[in-house]
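Enquirer: Input: structures, listed below.
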Structure I
Amino acid sequence: MEATTARFRLCEAFSMTLSIRNQLPGTVTAVTTGEAMASVKVRLAGGQDVTAAITADAVKDLALAEGSAVRALVKSTEVALATGPVEGISIRNQLAGSVTEVSTGGAMASVKVSVEGGELTAAITKDAVEDLGLKPGTAVVALIKSTEISVSAA
């Protein structure tokens, strides 16, 4: 365990730039730790709540507790979009927003979504963009599984 803490402290000493586009600032509001995994609830800067499922070791290494300043990190490939709230689904993190930009390629698209307090990018198929009729101004809901949200100390 000391080696893990030492690695974390070494990483703290260096500012890391990540390829993860979605980095949303927030504050931990609750931590529920099990034997191996933990559920961390984060209130984002825009007032929305998200839940991250991370290891219990990560909670300890990051010294996460209620009130901790953090960043919720989500790869753009792990963000799904819907044109309205979705019920009857296990995905707990649903952030309402509005499309600000759509960039399409041959098969894939990058969709930027403005949410309260920040911006998300979703990498989805070009077919999905067309089927959902996504364009700037379209109201959407970003769907993110708890297991796909990482947490970093702010």
Structure II
Amino acid sequence: MRTEQPRKSDPTIPVSASSEVRPGDLVTIHYTSKNRDGGIFETSQNRRPLRFEAGRDGVVEGLSEAVIGMRPGDCKCVEIAPERGFGLRDASLELTIPRSMLPDRMDEGDQLTVSIGEREVDVWVRQIGSKTAVIDANHPLAGETLFVDVQLVATERPAR
């Protein structure tokens, strides 16, 4: 999950523990993201918590909206549908290429950056055969329902 840091010039004020998060508030959370089988694929435990603006871009939509209404100290588990997470899988973003086009020592699941015209795109190696390979520009979690345990640590409100 990517975090968007507030601009240094944006003054904020701490919000009391009894105040609910509103869209635009800067929130700090700890989270643990799991797949449907309960396997953890990302967590902020044992590292710095994640900060972002509630109800805005910067993290997946389902998480950004889920913190609205929470209070510091609140915990909840959020189920995030693919459309509000990393999107649905798009078959047109998968491409079969000659295996010889892959760099040496690539394995299934590895990521690389390819140039398409003047644009660079991150792709994942989905399959390697004897003569061909399948690369995929979908996010690895596209099409997956996410389950995120969220603990709201703190909230700050932009000064008006």
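Any read-out appearing in this document is the output of simple, stated calculations on the displayed coordinates, not a laboratory observation. As the structure is a prediction and not an experimental result, all values here were calculated from the model. Cβ atoms are built from the backbone, for glycine too; each structure is taken alone.
Enquirer: Can you spot which of I, II the value 11.5 was calculated from, given it is mean count of other Cβ atoms within 10 Å over residues 41-48?
Expert: Details: I: 17.1; II: 11.5.
Here the read-out was taken from II.
Enquirer: Another question, if that's okay. Could you figure out which one of I, II the value 27 for relative contact order in percent (Cα under 8 Å, 6 or more apart) was computed from? Spell out each step's value before the answer.
Expert: Working: I: 27; II: 34.
Of the structures listed, the value fits I.
Enquirer: Quick check: -1000 is what I get for helix-only ellipticity at 222 nm (-39500 (n - 2.57) for each DSSP H run of 4 or more, over all residues; to 500), calculated from one of I, II. Which structure matches?
Expert: Details: I: -4500; II: -1000.
Working through the options, I get structure II.
Enquirer: Now for a different question. Identify the structure, out of I, II, from whose coordinates P(r) over Cα pairs in 10 Å bins from 0, in percent was calculated to give 11, 38, 32, 15, 4, 0. Could the numbers behind the result be given before it?
Expert: Numbers: I: 11, 38, 32, 15, 4, 0; II: 10, 32, 27, 19, 10, 2, 0.
That value comes from structure I.
Enquirer: Work out distance in nm of label points 7 Å out along Cα→Cβ at positions 73 and 89 for each of structures I, II, then name the structure with the largest result. Can you show the working numbers first?
Expert: Working: I: 2.5; II: 4.4.
Once distance in nm of label points 7 Å out along Cα→Cβ at positions 73 and 89 is worked out for each structure, II has the highest.
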